[in-house]
Structure P
Amino acid sequence: MSSATLRRAVRETVSGLPREFWWLWTSTLVNRLGAFVATFMALYLTLDRGYSASYAGLVVALHGLGGVISSLGAGVMTDRLGRRPTLLIAQSSTALSVALLGFMHDPVAIAALAFLVGMASNASRPAVQAMMADIVRPEDRVRAFSLNYWAINLGFAVSSMAAGFIAESSYLAGFLIEAAMTMACAILVFVKLPESRPERTAVEKAAEEVGLGTVLRDGRFMSVVGLSFLVAMVFQQGSVGLPVAMGEAGFTPAEYGLAIAVNGVLIVVLQIPVTRFIQHRDPRRLLVISSVLAGYGFGLTAFAGSVGAIALTVCVWTLAEIVNAPTQTGIVVRLSPVHGRGRYQGMYTMSWAVAGLVAPLVSGYVIDRYGAEWLWAMCAAVGTVAGLGYGLLMRRLPPEETPEQPAAAPAPAAPRPATEVA
């Protein structure tokens, strides 16, 4: 590809998106660049504080549990209080709790604060996704979600590398740097991002309020959430099943790090060109293909006997991840009522949070009891089931909104009073 062609491709990918989207994108990137704590939490507790691996596992689990609980609450706040105030509350709370966690020595206090950090850090996700759906035109949403996912992974790749160097100098510095960068995100949101929640018409105000019960009774959407959980269970094996299986097979941590680094590198390199390829294609077909590709990408690990071969399997399921993430988020928006986006996004976010809790338990049990080969076979089976599920459940998607609809309207020029929370 020539440099001129590359420049044109990049220009077409990033052009036409509103200014508010780029401020939100910048906030996401800054937030992920400072995400050190989750990366080195287990090492911090075992090496620096001298706690057992069991205690470290408990703290990490409590961090994940906090995320599960806050998913629904943050979704309700997003719809009732607004996207902007929810982001401000979530990010400022994360900054404060992360900073405090760095100074804690009592094991009970550490566990409690880890739980609060998990709640606060996860609370911003429904608000970010709902705000992005509000301010971006329907035809541009897959592209916007892809760019946001690219920012997340670019930030994660940089912060993961930086975390190792920071930890060698001072774990406390890592906590304080994350707190400072998260607070910088809150300030950026306060200064640059107006509230984006669409105004309700008189008819909409008289209609039935969208509550969590409405979400739970939405059979098609909850089926998509269930399929999302299955796909998330498969993708989680990259960080929970794969390192355990490679360790048992005699590979070193450095070799696992080399193999899994392929995931982040490919996402950073391929997310934008793949987005250009998929943004106007049938989302049902994309979800079917990406689910099956994820399952069999992990399934092929059973036949990989070297780091190079494992890296090739990582390439397969990473391509599935690149296609699945923005497409799935776009489908959630299409299935969500405009004034219930926060709750719907919260339920979707919870499917990934629950998978993050369940996947380590399942993979550990299967590997210990039956061997890693069975885990990879199960991944292939689960990916196939999810693909079939998407094919059956999404035959008649609701039409895309037109640019004139409220959801696609630009955000107001000035922030409204903080009457809503994510």
Structure Q
Amino acid sequence: MKIRKLLAALTAFTLIFGTMTACADADAKNADTASAVSTEEESTVKSYIPNSENVKTLGRTHELEDCLWLAYSGSGAEFEFNGTKAEITVGGDVNAEKENNEDNQTRIAVYVNGERVIDDMINAAEEKYTVFESDTPQDVTVKIVKLSETAMSTCGIKNITVDSAEGIKPTAAKEHFIEFIGDSITCGYGVDDEVKENHFSTKTEDVTKAYAYKTAEALNADYSMVSISGYGIISGYSNDGKTKSPSQIVPKYYTKHGFSYGAYGSHIAASTKWDFTGYTPDLIVINLGTNDDSYTQNDTVKQEEYCTAYVEFLKKIRENNPDAKILCTLGIMGDRLYPYVEKAAADYTAQTGDTNISTMKFDVQSPDDGYAADWHPTEATHTKASAKLVEKIKEYMGW
């Protein structure tokens, strides 16, 4: 009788132990499955150092120290993906963390499917932005644009992270490509500050509200800006109308990545040579002379000097862009030098035989449209200027 009870107890114990072992095995299998699922889910999170292979670069950019370096106005990157999240890490330059330096920091914008979702000043060595988040996968296009100009601000796109099974890819190139060469007008100086007595600040610069960017958008064209506030062809802005500023000239930096008083990483923009071999604009629009005019005034000798230097700059542009058409413009903030723009174009053709060049005079800004900081154009003026330029380009280029 005792033996039967002992056998029964052993049988029960075996059944219980077997059940427990089976449950443990099942739990282990479930854990392995959960781990596999978790690993599979984590694998959809992908990080990228942006470069020309995974993003479409906007304007002149430079791959430097594991980031995409931005200097000129409008420079940036654009990409697309299908997924649920996107984060972008941006690095500030030496101006980012300086005290009382808010007017010289980089202003940057991020667009998601055409809507501006980030508009910020870079005031730290590194800023991370979550620009898109969704419960379900969506088709997403992200565009990062440097709103402020090169002289006072540079930055770098350090990382792009997305939750996406397929990751990111560059958006498609547009049918046309335009390079704009200019000064503060092209940069969108003060466009967000319609008080003419106020002065320069990167906080109130927005290249997307300026005529050049608006023109590229209207023509569905890719673009590049080579523009520096206060700069000209023979002289930068002259405060007294007599003193020449020969160091503040755009031709000096045309073959460079940019010009800036601040540095990003171990390099400065003016030390980096621009590679024209992968850069083929269909059209180059020049809008330089407003700052020169502050120096040349009505002095015909100085005006002729401007004309002669303009011809030499046209030769440099042609040397680096053998197939592009050139359009020389002036007039938004004054048209006194425009006859010398026309003369420069004619002299250039006479000297070189190159007829792929034309001219156009902008309308001078109207008081009815107001004035932005330091008497610069308002967005209303930029919109009108863009409309005139678009019609000229359509006629000139046959677009």
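We did not get these values from a lab; they are worked out from the coordinates using the rules stated. Please read all numbers here as calculations on a predicted model, not as lab measurements. Cβ atoms are built from the backbone, for glycine too; each structure is taken alone.
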Have a look at P, Q and say which one yields -9500 for helix-only ellipticity at 222 nm (-39500 (n - 2.57) for each DSSP H run of 4 or more, over all residues; to 500), as calculated.
Q
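With semi-axes √(5λ) of the Cα gyration tensor in Å, for residues 294-349 alone coming out at 35, 9, 7, pick the structure among P, Q it was computed from.
P
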P, Q: which one has semi-axes √(5λ) of the Cα gyration tensor in Å, for residues 198-317 alone, as calculated, at 25, 18, 17?
Q
Top of P, Q by relative contact order in percent (Cα under 8 Å, 6 or more apart), largest first
P
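The value 18 for percent of Cα pairs over 38 Å apart was derived from one model only; which of P, Q is it?
On the way: P: 18; Q: 29.
Checking each candidate, the match is P.
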Source structure (of P, Q) for FRET efficiency 1/(1 + (r/R0)^6) of positions 302 and 334 (r between Cβ atoms, R0 = 30 Å, to 0.05), computed value 1.00
Q
